[in-house]
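Have a look at these structures, which come just after this line.
Values in this text are rule-based calculations from the coordinates and carry no lab data. Quick caveat: nothing in here was measured; it's all calculated off a predicted structure. Cβ atoms are built from the backbone, for glycine too; each structure is taken alone.
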Structure 1
Amino acid sequence: MNHDGTNRTMSATYESRTISVAIARPPREVYDFAVDPGNLPKWAAGLGWSGVRDGDDWMSHTEQGPVRVRFARRNELGVLDHYVTLSGGEVVYSPMRVVANGTGSELSFTLFRLAGMTAEEFEADAAAVERDLKALKLLLEA
């Protein structure tokens with residue numbers, strides 16, 4: 001039993017890293033561009049080079065096979081969380097936010113080191129996310 005008399009078990013947590021980039025554009029502009037799955041091939045290399053809409057989802061082609069991307073419903077809070085369903089059926093949750101940073105924005109992405117992922121794979125994923133966020137920054141600041 002826990003100290004409070006309940007019989008709960010602790011759930012597993014994963015190592016995580018939050019990667020962020022400042023973008024010299026208003027948060028609404030960053031959000032509107034990033035939430036549109038049709039823009040993913042322009043900045044999110046890890047999610048494929050082309051794709052098509054499938055209802056609310058985006059079906060994309062990657063080196064590892066097809067992936068499905070589903071963003072959180074449009075909102076006024078800058079929440080860009082999305083679920084990526086890999087070709088093997090595994091679903092990866094990706095928390096992402098855009099918030100005001102002065103007259104511009106701060107875009108952040110929380111990356112989790114999933115079970116079975118090596119330290120090297122986690123570092124490679126972090127580097128890929130950072131490249132994608134920087135690509136988005138360059139697109140929006142051009």
Structure 2
Amino acid sequence: MTDLQDIIDILRRSNTIRLGLHGEPYPYVVPLSFGFEETGEGVALYFHGAKEGLKHELIAKNPHACVEADVFHRYAETAGGITTEYESVIGFGIAARVEGEEAARGLDLLQAHCGYENYGYVRADMEMTWVYKITLTSVTGKRNTSLQ
């Protein structure tokens with residue numbers, strides 16, 4: 001699936017992204033809350049975290065990232081066995097730390113996606129938090145909803 005509106009629809013219904021980063025000796029994958037918006041370039045995802053930890057260290061070394069999101073519907077029996085009904089998105093891009101108004105926008109989008117639109121936050125919290133943006137340079141989706 002490559003239609004951007006289908007991909008955005010799946011992201012809208014996903015509650016978690018899994019961020020894949022280059023680690024040594026193994027890849028590093030971490031689940032994250034996220035916000036997103038459609039841009040002229042495609043889709044931009046935002047996530048945040050405390051200013052320390054492996055995620056930040058790995059992004060500083062190599063910002064190339066893979067992102068996965070999915071919506072699980074159910075397991076279902078078919079004539080050939082058991083299958084999974086799902087929808088998923090996988091995208092690739094560069095994770096870049098954003099600051100100031102762009103970081104505030106990213107946090108607003110994250111809160112809105114989590115169901116807390118216009119919740120607000122304490123500006124002092126921004127001093128303890130880094131916000132990242134990944135503009136997806138490549139994104140595709142896949143779904144198996146044939147039994148619904």
- Which of 1, 2 yields 3.5 for distance in nm of label points 7 Å out along Cα→Cβ at positions 62 and 78, as computed? 2
- Given structures 1, 2, which gives the highest value for FRET efficiency 1/(1 + (r/R0)^6) of positions 14 and 102 (r between Cβ atoms, R0 = 30 Å, to 0.05)? 2
